[in-house]
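Colleague: Each in structure tokens, the structures are laid out below.
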Structure I
Amino acid sequence: MMKCGLLGKTLGHSFSPRIHAMLADYSYRLFEKREDEISEFMKNGDWDAINVTIPYKKAVIPYLSEMSDRAKKIGSVNTLIRKNGKILGDNTDYYGFEYLLKKSKIEIAGKKALIIGAGGASATAWAVLSDKGAKNVTVVSHENNTHDFLTQHSDAQVIVNTTPVGMYPKNGISPVDLSLFPRLCGVIDMIYNPSVTELIFDAKERDIPCISGLPMLVAQAKEACELFTGEKIDDSEIDRITQVLEKETKNIVLIGMPGCGKSSIGREIAKTLNREFIDCDAEIERAAKMSIPEIFSKYGEDRFRETESEVCAETGKKSGAVIATGGGVVTRRKNYRYLKQNSTVVLIKRDLSLLPSEGRPISQARDLREIEAERRELYAAFADITFEAHGVKETAKEIIEKIL
């Protein structure tokens, strides 16, 4: 069996092993290496073919016997094949980014584009955009990513992020302020975890066509697999694997009125799918070291909501978890991005007359109909799908069947 894998510095949350397992039958390991370990690994590592990711796409070039023409053009490699004592370098990121462009339906020909970042991925984007007829392509490096420089390019029509800014675990950061670009008609972010980055959220709010990097990741892996094995794979596999990954890695977040059954249903879903279950109220109590009624009594609702948002920010970063939220989580606007960045959000509805109020300060203090009326539109705005609760196991089963 071929010995394949991925070389990089930090790989704990890589999707690559799962992707390659769906593409072919060879071993695929993660090779986490420090800079001072690269030389030994390239010369004597136990591998037949590997992919290379941040930050070694250029660092491995001195060890290559040969590079493909497109790898030479880009100046970096992401796919290495060892044959007869020689190492051949190629770059399937070109194909991956080309596929991402096609998937996005963002027109490039005749447009001015800004590429954020100046590394190997930036060189790939520059090559593809140029080949697709972009009128002008400007690279924004770390050094010139300033307000003054960006305003000189306010006529940019397409922005491509090739940096790790906003990538897990440092979610919630954007590499550029989109308000500086009034003519913008396309945003592409190569990041795939989280599935919706801060940059993509900003584009969506402005109704700008946009796409994240998961299809690119799968497409470049598909071509790398072809190079590893010498066997052609139909392009339809890219969409199939992308859909599988989205279902497997997205959290299932439950929202709804206090007492509607989110926690019970969430535990049942997690148990059935063998996923991690997180109860946000329990996490809040753990963080505060006191019960929710005690938090309200001692510090008030505002303090509780701030702690709740902090918990949402951390749990929302997860992949493949089942998360039950508190009933009022939708009342803080910032929680929208925290929960939607990597999740399918499910609204659980239940007859108000059946909702318990014990241990729930707001439910005890106010009429539930009034609370529901205030939150109705907020729940609808957060939710991707809605279910009526009618038994824990039955509702959990319906949710799983609908989402997965």
Structure II
Amino acid sequence: MNFDFTKASEACVKCGKCVPSCTIHKINSDEVTSPRGFLELVGAHQRGELELDKNAKDIFEKCFLCTTCVSICPTSLPTDLAIENIRFKIAEKFGIAWFKKVYFFLLRHRKVMDFSFSFISVFLPVLFKIDREAQSMKPRLSLPFVDKRVFPLLNRKSFLQKHKGYIKNNPDTKKIALFVGCFSNYHYTKTADSLLEILKALKINVFIPPKQHCCGAPAFFTGDFKTVDKLIKQNVEYFETFIDDIDAIIIPEATCAAMIKEDWGRFMQEQPQWSKRVAKITSKVFMASEWLYAKTNILEYLKSIHVENKKSVTYHDPCHARKVLKIFKEPRALLAENYNLIEMSDPNQCCGFGGVTIQSEKFELAKKAAKPKVEMIKQTKAKILSAECGACRMQLSNALDKDGAEVVFSHPLELIAKAIQENKKN
């Protein structure tokens, strides 16, 4: 995946419009770690004026890749792509940390990952307090490698180990395929279960492809392009076996949806034969809320549900949903039917998850980025926080726990399914 660093760098007029909103610049107010600073540095590297040494590596790994700068820039300069590609060069020079290599190996080999996670889950109650309702776990002891943070629950069986194949809800309706995503598959399985509940209520047939693989986002943001290439091709070859038999592929995770709809095509631009195959797949890919809102009668269905004493919910916009895919009205419209939706002051501000490197090697930055978001959430006085993203859930659940805020996180699909279930009881 070649990228013209010089062109991107020279196109930046250094207007500074992006700087005040940049996630990393807000907590590390150095011009070097700002969008225009990053672009200047990649241009200097292309001109032979900047060596990719450990200092440069540290600088480029501080970007959260939230794409705020891209959405604000008058010419939408692809700062995110510049950093993703420079990270690939850095990974080639310095290699990738051993624990990331292990993780990416597991992403490439689903059966090995299933076995490994199932085996590890047996011993987790010894080290962690398990909260199955919140789908999270907290360390029992002060262990340096977990930093006392809240982690997403690791289930004995993944969603795909429990559900696979064709679920017939109505022979006369459309059929969709579900791309579950790693967070909903291994950790927040209630999210995917809730989507099945909703589709059952709407009498929509579901195909759960058992051989689907990770979308490749964690490896892409880290610079492991070999893993990305393999995962895209594995998925495309598999999706082609059923793509003509379904109406859509829907995804409950914002990052997975953005990776597939946007980054797969860009990554494969220099492989035309694969680019065409990717385009056919992605033309049928939708985020779950987007598809439900636009392609089903769910609004009418939810209007028919009588809810007394609506609970208050505040909604956080995942970066990959709002900034990349422009999806933000749909989940709000679905939630507003059965919940009291309270907007926080800046729902579009990045939560600070930042990817594998930020979470593992630069977690202090993630904690700083989450603090203002927590204050916004608390100011709404809502008791439920919602977002269509497992990464945001992990980041904000931990930040809220650290703050002691009595706010629980629920994916929009979980809240919608809960309203449907409660209506059935009544």
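Colleague: One of I, II was used to compute log10 I(q)/I(0) by the Debye sum over Cα atoms at q = 0.10, 0.11, 0.13 Å⁻¹, and the result was -0.69, -0.85, -1.22. Which label is that?
Modeller: II
Colleague: By the measure percent of Cα pairs over 19 Å apart, for residues 173-348 alone, tell me the structure among I, II with the highest figure. Present the calculation step by step, with values, prior to reporting the outcome.
Modeller: Details: I: 64; II: 60.
When percent of Cα pairs over 19 Å apart, for residues 173-348 alone is calculated for I, II, structure I comes out on top.
Colleague: Figure out for me which of the structures I, II the number -14500 belongs to, where helix-only ellipticity at 222 nm (-39500 (n - 2.57) for each DSSP H run of 4 or more, over all residues; to 500) was derived from the coordinates.
Modeller: Corresponding structure: II.
Colleague: So mean count of other Cβ atoms within 10 Å over residues 61-68, computed for just one structure, reads 14.5; which one of I, II is that?
Modeller: The read-out was computed on structure I.
Colleague: For mean count of other Cβ atoms within 10 Å over residues 253-260, find whichever of I, II sits highest and give me its label. Display every interim value, and only then the final one.
Modeller: On the way: I: 24.9; II: 27.9.
Of structures I, II, the maximum of mean count of other Cβ atoms within 10 Å over residues 253-260 occurs in II.
Colleague: Name the one structure among I, II that Rg and Dmax of the Cα atoms in Å, for residues 93-188 alone of 16.8, 56 was derived from.
Modeller: Attributed to the structure labelled II.
Colleague: With relative contact order in percent (Cα under 8 Å, 6 or more apart) computed per structure, which member of I, II shows the largest figure?
Modeller: Result for relative contact order in percent (Cα under 8 Å, 6 or more apart) over I, II: largest is II.
Taken together, the values in this text are just the output of simple stated rules run on the coordinates, not laboratory data. The shown structure was predicted, so the numbers you read here are calculated from the model rather than taken from an experiment. Cβ atoms are built from the backbone, for glycine too; each structure is taken alone.
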